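In what follows, structures are represented as structure tokens.
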Structure P
């Protein structure tokens, strides 16, 4: 009798729909629950407020007003830069000692 039950379980597990369909359903349903958790983290940490200008002023950083910087004003600054005459300067590497004499 026990042998008969084991054979029926083995026969059930070897069916194509169980062999391939059950893992597929587990991945789809498990993935949806996993996605929900990751999305919840995203919205949880997006509620963190940004830095206010008053806090920046306390740290000594002056922030410009939103209308003060425009695309046109930045373009005018870039037009004044001479991009044809420049020299490539290699910066110091962390392992190179800077000797001051």
Structure Q
């Protein structure tokens, strides 16, 4: 897909409001939006409770969501480079991530 063309891909970041993780969720969203520009159609911040921090990707309308990160399953929070690689592999496999591709292998 041409970078100038908007995508239907959607990332949803569900974060715990009780834990005050809005700023962390917004930072993850900013990192993804800055990297993928128009290759993502939307990055949504969804308030939740109970210690939730989940990152999901829907590649196209009607597609099943792909779970990229779940704090309760994986513990802690996602590292940005692997998260960017996971998004890239689905929405823009041709996109070079610069130093992110070189770090760690």
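Bear in mind that the values in this text are calculations on the coordinates, not laboratory data. The model shown is predicted, which means the values in this text are computed figures rather than measured ones. Cβ atoms are built from the backbone, for glycine too; each structure is taken alone.
Here mean count of other Cβ atoms within 10 Å over residues 29-36 has been calculated and equals 9.6, so which of P, Q was it run on?
P
Hey, FRET efficiency 1/(1 + (r/R0)^6) of positions 53 and 93 (r between Cβ atoms, R0 = 30 Å, to 0.05) derived from one of P, Q reads 0.70; which structure?
On the way: P: 0.20; Q: 0.70.
Label of the originating structure: Q.
Name the one structure among P, Q that volume of the Cα convex hull per residue in Å³ of 446 was derived from.
Working: P: 446; Q: 101.
Among P, Q, the structure yielding 446 for volume of the Cα convex hull per residue in Å³ is P.
If helix-only ellipticity at 222 nm (-39500 (n - 2.57) for each DSSP H run of 4 or more, over all residues; to 500) computes to -9500, which of P, Q did it come from?
Details: P: -16500; Q: -9500.
Among P, Q, the structure yielding -9500 for helix-only ellipticity at 222 nm (-39500 (n - 2.57) for each DSSP H run of 4 or more, over all residues; to 500) is Q.
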